[in-house]
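Dropping the structures in below, format is structure tokens.
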Structure I
């Protein structure tokens, strides 16, 4: 079984020219962990997801090491987080994407997708080997569906 046989073909995407707010709305509306970000030719540019969204709310220094006891300077009031979120929603998405996502090819064995899902905890884009055109994604749901369907 290959990635092509279990992936979601023609997945929901956002383009690198859209705003962070648009991508946030798409994540929420589609209940996605992350979405592929493509250029005007459908080539994968990166991923934008819940991790990238939450990382925009937390100062970079707080992401280094175990600094939780030293985060007294940050408010945990939801209203302040909403205000901070509103401040970046109109900014270009291209400034907030993961540009080095793990990718797979359509002919990669599906077990490699399972291994990568366990290791990276994120949706995995499937791209053509030449040109990086996005052809699908593999999600936890895709794998769960594949392993619970009876063989035909």
Structure II
């Protein structure tokens, strides 16, 4: 059932979407993409996949594809690369042998820790140009954005 939304609210939603589309690529590139100077060579898809396996694993390949918003075929290629680098492994579900799950390895955990530290270092370095007042504002606005967006529910099929 579709809700009726006022014209003013629709206009504000369009403005938000436009701002998000300008903001998102820069944010992803500068704050969430694995740094190039780390030992592990992961694509952004592999990096986010590894994070999700760490947070939710062991996780079925179908559930992982939903969380990442990729097709099962695309996920297979992503996980194959991680298995090849010994960062993850595939295991059979203990209750249903037809279900294959992805599980992070010790190498994968170490890699994530290293990348997390590298992202922290590069982000800290980049933010050094900001004043303390600007950093305070950034923190307040990030917390507000996080709080507001936690109310937004997307369908699991995204």
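No value in this document is a laboratory result; all are computed from the given coordinates. If you're wondering where the values come from, they're calculated on a predicted model, not measured in any experiment. Cβ atoms are built from the backbone, for glycine too; each structure is taken alone.
Things to note:
- When distance in nm of label points 7 Å out along Cα→Cβ at positions 97 and 137 is computed across structures I, II, the figure 6.3 traces back to II.
- Which of I, II leads on distance in nm of label points 7 Å out along Cα→Cβ at positions 9 and 41, largest value: II
- Origin of the value 2.5, where distance in nm of label points 7 Å out along Cα→Cβ at positions 17 and 33 was derived from one of I, II: II
- Computed 1.5 for distance in nm of label points 7 Å out along Cα→Cβ at positions 57 and 113 - originating structure among I, II: II
- Among I, II, which structure scores highest (criterion: relative contact order in percent (Cα under 8 Å, 6 or more apart)): I
- Structure responsible for 1.16, with Cα Rg over 2.2 N^0.38 Å calculated and labels I, II on offer: I
- Taking FRET efficiency 1/(1 + (r/R0)^6) of positions 89 and 129 (r between Cβ atoms, R0 = 35 Å, to 0.05) as the criterion, the largest value within structures I, II is that of I.
- Label whose coordinates, when helix-only ellipticity at 222 nm (-39500 (n - 2.57) for each DSSP H run of 4 or more, over all residues; to 500) is calculated, return -9500 (choices I, II): I
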